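Engineer: Just below sit the structures, each encoded as structure tokens.
Nothing in this text is a laboratory measurement; each read-out follows from the coordinates by a stated rule. These figures come from a predicted structure and were not determined experimentally. Cβ atoms are built from the backbone, for glycine too; each structure is taken alone.
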Structure 1
Amino acid sequence: MALKARLNQLTTFVKNATKRYEIILIQIVINSSAIYYFYRMARVLITGGTGLVGKRLTQMLIAKNHEVLILSRNPKKKNEFRWDVSSNYVDEKALINTDYIIHLAGAGIADERWSKKRKQVIIDSRVETANLLFDKITSLNIKLKGFISASGIGYYGAVNSEIIFEETAKVGTDFLGKTCEKWEQAAHQFSTQNTPVTILRTGIVLAKKGGALDKMKTPIITPIGSGKQYIPWIHIDDLCHLYIAAIEDNLIGIFNAVAPEHHTSISFSKALAKNFKRPYLAIGVPGFVLKILFGEMSVILLTGSRISTKKIEKNKYSFRFAKLHEALSNL
């Protein structure tokens, strides 16, 4: 009888324990669903979403359960919507119920020589697109949670300087400085509608496929010009994480989007050659040759200064790829 009583007690214990674990399991499922819906809440519209950064950013946002829509001149996918600056058109379906706009659109700075016409294209593709979005958002009375815009470290001007440029530094007086200034002014107009504005002044983006790194991986790697100019850089995933931080961590304001480790053209080229196991030649293409080949645009190659990351790090951002060798090893 004692054995039977013990067996009954054990059976009752197991049944009660099972019920408790079932309750815990149900609670976990409920909580997990709540977490999922909490993090899925952002509806994000991206301009320039088919470009290098836009594609990777879209992948990372979707992986974090955000809804991503793309503005495109030639929409092909379900999440792509047409817009056309020349005809002042944006498909309103892309704007309704949008929480955030990430503005990456802009003609490539280094795609063509800087003729007067090309310079205007570079400016308009950034500024007029932002203006169009602002006008449409205002007319539709859409209350955004944030407008997040790309900008460039060219804001400080194409210069070789001993200054480590912080976000409070004066704008450059050359073409790049003026372009970035207009670009940022177009973004700041959203603040007049009480929309938080985030601007990321970006350096050279390093990615596995496409972008500057592909052009740098020549059969023989050399520095450019004197080699003493700095090359501010950032791994594409770090850049995308900064855009995501503007959504998830309330990162608002102007920030330099570059890695904290400084490299000159010489040290960068050596690291590149070592990582990809290619020969390094210390004698680079002379500056005057590049000026002949590229004209005014050669300043992109021949100038560069150090850019501060103090502000973004004070905002508790931790770089995944803080050192160049780490970034290159990942690409």
Structure 2
Amino acid sequence: MKKTMKAVTVADIGSFIYDERKIPRLAPGEALVRVTLTGLCRTDLKIIRAGHRDLVLPRIPGEEVVGIVQECSEGGEHIPPGTRVYIYPGDWCGVCPFCLIGGENLCRSMRIMGFHRDGGFAGYVAAPAKSLIPLEDSCSFADAVFAEPLSCCINAIQLARLAPGERVGIWGAGPAGTLLKRFAESIGGDVTMIEPDPLRRSRVLGLESPGDNRFDVCIPAVGSPDAYREALDHLAPRGRLVVFSGLPAPHLQPPVDMNRVHYLEQTVVGAYGCAFRHGRLALELIASRSVIVSDLVSHSMPLSALAEALDMVAERNCMKIHLNPWE
């Protein structure tokens, strides 16, 4: 095996380098995974062009990663070479109160692939063996790489305590919004999508505006203060607003009528990332086709075309982009 690989490195916010890097050496308990596909999302765009709260530089980005195990260090032998895997992006302590209740994403020691440690915009990635989830033979890499974004959507819907038959309003019909819709519908939610873009709206049979609708659960799947204001205005009594998408400065505190929240017994709940168990469930849903994902891929591109792919994400003229480090 070669000693180097092609990789994307962010050393300074606002730019990146695509060049040869040494293939990572393994620490105890790790596995070396040959990356077959990585998904590109708006978080990657934010990391590279604006920075992120959890980002530590220099860094190879990429948190939506699938591949094939090449080798394991001592302590990681339970995942044999040749195993096809999805990499849960977190590395957690396992002993804190949040880890013990299945909330690894809130672990204070959490180290996220692509943020705190190097990610999948590369030919190879070193990952904790405990973070690897083997794929079913019937599950393609192109489908399995959706496990990470679907996991985040599962977390959001579960935190919303969605019950069958409840009305759900989702603002934004991009990849995340569409995955939220499909998972919510798979457990009996009555979903309405609100999307101003005609093409994206037509894909989900959505509405341009919510009209007179009131929803038991409102989820803005776009970082827009207007979407949050509209979602709050259309939240039903005892409704739950899920803060799924972060807001850019200076819009961190959209106006909220706290008296209305009080009198209507409404709830605001945050949802950030996902836990390991969400990854297992996401792969089960994908493999069983309970949640369809294959039609969300609009472009498959080489990793070397990342600059073009980022522009497409920024301009919202794509759905899901998959990046291949070997093309």
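Engineer: Taking FRET efficiency 1/(1 + (r/R0)^6) of positions 168 and 224 (r between Cβ atoms, R0 = 30 Å, to 0.05) as the quantity of interest, name the structure among 1, 2 where it is greatest.
Structural biologist: Numbers: 1: 0.55; 2: 0.95.
Once FRET efficiency 1/(1 + (r/R0)^6) of positions 168 and 224 (r between Cβ atoms, R0 = 30 Å, to 0.05) is tallied for 1, 2, the winner is 2.
Engineer: Starting from the value -13500: which structure in 1, 2 was helix-only ellipticity at 222 nm (-39500 (n - 2.57) for each DSSP H run of 4 or more, over all residues; to 500) calculated from? Write out the running numbers ahead of the final one.
Structural biologist: Details: 1: -13500; 2: -7000.
This value belongs to structure 1.
Engineer: The value 0.99 for Cα Rg over 2.2 N^0.38 Å was derived from one model only; which of 1, 2 is it? Could the numbers behind the result be given before it?
Structural biologist: Numbers: 1: 1.26; 2: 0.99.
It must be structure 2, since only it matches.
Engineer: Then there is this: Say we calculate distance in nm of label points 7 Å out along Cα→Cβ at positions 96 and 192 for every structure; which of 1, 2 gives the highest result? Intermediate results must be reported in sequence, preceding the final value.
Structural biologist: Values: 1: 2.7; 2: 3.9.
Of structures 1, 2, the maximum of distance in nm of label points 7 Å out along Cα→Cβ at positions 96 and 192 occurs in 2.
Engineer: Moving on to the next point. Where does the value 2, 8, 16, 19, 18, 14, 11, 8, 4, 1, 0 come from, among 1, 2, when P(r) over Cα pairs in 5 Å bins from 0, in percent, for residues 104-255 alone is the thing being computed?
Structural biologist: 2
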